[in-house]
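In what follows, structures are represented as structure tokens.
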Structure 1
Amino acid sequence: MEQAVLSHIAEVGAATDQRPLNLRHIEIFRAIMLSGSICSAGKILHVSQPALSRMLALAESRLGYPLFERSKRRLVPTPEARRLYAEIEDVYERMRGINSLATNLAQGGMATLKIATSSCFEQTLLPLALTSLQSQVRNLRALTRTFKAAEIANELLSGNVDLGISLSAIEHPRLATQQVGEGTVVCVMPRTSPLRHKAVIRAEDFLAHPWIGYPPQAPLGKTLRRFLGKHADAVCAIEADTPVAASAYAKNGLGSALVNAASLPPEISERTIIRPLDEDLRIGIWASYSNLTPPSVACQKLIAAIRCLSKQQLQQEAAARLPNMA
């Protein structure tokens, strides 16, 4: 689809006296406008920063005017760049609509919702939300892929997905982000763990036996550091990348881990014990989408379903006072 868009724009440029931008110039210019920097654009296009800088300089040379002002380490679009981008994005949007229609016609009118999500939400929350969505939207096809938060941002900016669901807010001027819920953080442990005799888990108890940590800048890594307090720099037995991995390690007897309750599949209690913490720690559930166009009806309904499910889970936990799920 993008090649068709770029060809159309290049043909328009060829009709003028100026040397037209080629397809690659247009693609690079759009990526920089969307991401806000050459570095971020390089990640979207999988191209090195020096190569993008050279292509941008060549594009500006062909046009005869600058597209960006260099301000410290940021690129600020010139008025000419903003006008050019508006035209380019309008063509992209029209082509997206045509492409979507063509796909839907091939699928008998089926709508498609593309979702990028943190892996932890594929265990319980997202399946329940999609079940609710499919009861409301007929002929819906959902495509889900798992990514880290930074990767979700790139997928949204490049237009590969319609909606991102993550454990942390994604901040970018081209993206709208809203908190749609929050999950309680609990301790999951092997069934043989000495901690199984504790009604609630304190930081001192947690550290007294093998435990599983996260990278310090990961959402649950930050939560874990708050829980450990003055012992935040303690060294874990295993460092996991995601709560899904941490739960799997705990299930196989490698130690205890803090996870968000929404990441736990129902069958986890067959091989683990889950205990509440001695303090009420929660972690957010965030939805992000492009702010260039309104989210689709299906996208809005999925966000509403996640919001409702998150609220229901918190209410159930409050009513039950987080009992032992073993």
Structure 2
Amino acid sequence: MRRFRPLLYFVLTLALLYTFKQGFYQERVIKEAPFPSPASSDHTFFVEPEDGREPVVTALREAKESIWLKCYLLSDQKIIDELIKAKQRGVEVKVILEKDPYGGSKLNYKTKRYLEREGILFRWASPEFALTHEKSIVIDRKQAFIMTLNLCSSSFKNNREYGVITACQEEVEEVAKLFEADWKREKYYPQEPNLVVSPQNSRRKILGLIKRSKEKIWLAQLLMEDEEIIAALRRATKRGVRVKLLLASPDRVPINKELPFREEGIQVRYLRKPHLHAKLINFDSEIIFIGSQNCSAPSLNLNRELGILLTDKDLITRLEKIFVKDWEKGQER
């Protein structure tokens, strides 16, 4: 019997490891459900260029304890001034910006000098990500902004953009924890089912929602170049889902000139004015995604990005009206 003890111990060890692994996997699946929880009345949204800076400026002015801001680009002087005023009245202000935006813009370096001169806590985004393209603000750990827009003057004047303001405490906490992790450059695994986070779960969640759609998928996107998303949309049309894709003008985004699915049942139009920088997807009028994620492999797989899934019927109805208006203005090529 003694001869078999090592083998017995080895088998028992494997069994324990398998049990632990299965338990860990099940716990992660339970904690991070793939689809959103039921609707609440804790969400509002704003749309650009119609609403201008006011939603953001008002929140910054009313902050009492803390402002945590993470953005790809921050150059709007009025927003910068409000951050400085908040710091001067005793609010903790922390800012994370992308150090090397695409195209080599140095706007964030100028902003960094402004903020640090006023004693605002500042850090460059973690190099762990190809880019930090997220656009979010946490106010007093009581509300969070999840946006498609960079904080630049063009976003408020010339672009079609969306911003969601959530007061749902679970969502606010998740955005805050994500900020803390990126501030400390630590790993963080999102657990809130309504949030869509790159690189951890954006691809899985968006593909899952496309796969389960039955009637329609409406997309308003800066661009469309992710092969897996394109393939999923093709499959959706083959099972009878009506797909509308509204894109930015090829004059602004040349890659939009070459689309591989014109004859495959996907309706495509281009919005020239305002410039379409938003990222919105409507699944069956039941769930709407709004976030920083573009439909590209780097955005879904490599960047730090943040979006939210909305199920509030009133918000969906209002967002659909904006999409329809833009769709009617859109042009076919």
**Prompt:** Comparing Cα Rg over 2.2 N^0.38 Å, for residues 60-251 alone across structures 1, 2, which is largest?
**Reply:** 1
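Work out which structure the value 0.60 belongs to, where FRET efficiency 1/(1 + (r/R0)^6) of positions 68 and 316 (r between Cβ atoms, R0 = 30 Å, to 0.05) was derived from one of 1, 2.
Values: 1: 0.05; 2: 0.60.
Clearly, the read-out refers to 2.
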**Message:** Given a value of 3.3 for distance in nm of label points 7 Å out along Cα→Cβ at positions 76 and 228, calculated from one of 1, 2, which structure does it belong to?
**Reply:** 2
**Message:** I have 20.6 for mean count of other Cβ atoms within 10 Å over residues 172-179, calculated from one of the structures 1, 2. Which structure is it?
**Reply:** 2
**Prompt:** A value of 14.1 was computed for mean count of other Cβ atoms within 10 Å over residues 44-51; which of 1, 2 is the source structure?
**Reply:** 1
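If Cα extents along the principal axes in Å comes out at 80, 48, 28 when worked out from the coordinates, which of 1, 2 was used?
Derived from the structure labelled 1.
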**Fill in**
helix-only ellipticity at 222 nm (-39500 (n - 2.57) for each DSSP H run of 4 or more, over all residues; to 500) gets -14500 when computed on, of labels 1, 2, structure 1
**Item:** Computed 21.8 for mean count of other Cβ atoms within 10 Å over residues 180-187 - originating structure among 1, 2
**Value:** 1
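Just checking, which of 1, 2 has the largest value of distance in nm of label points 7 Å out along Cα→Cβ at positions 52 and 196?
1
A short reminder: the numbers here are calculations on the coordinates, not readings from a lab. Predicted, not measured: the structure shown is a model, and the values here were computed from it. Cβ atoms are built from the backbone, for glycine too; each structure is taken alone.
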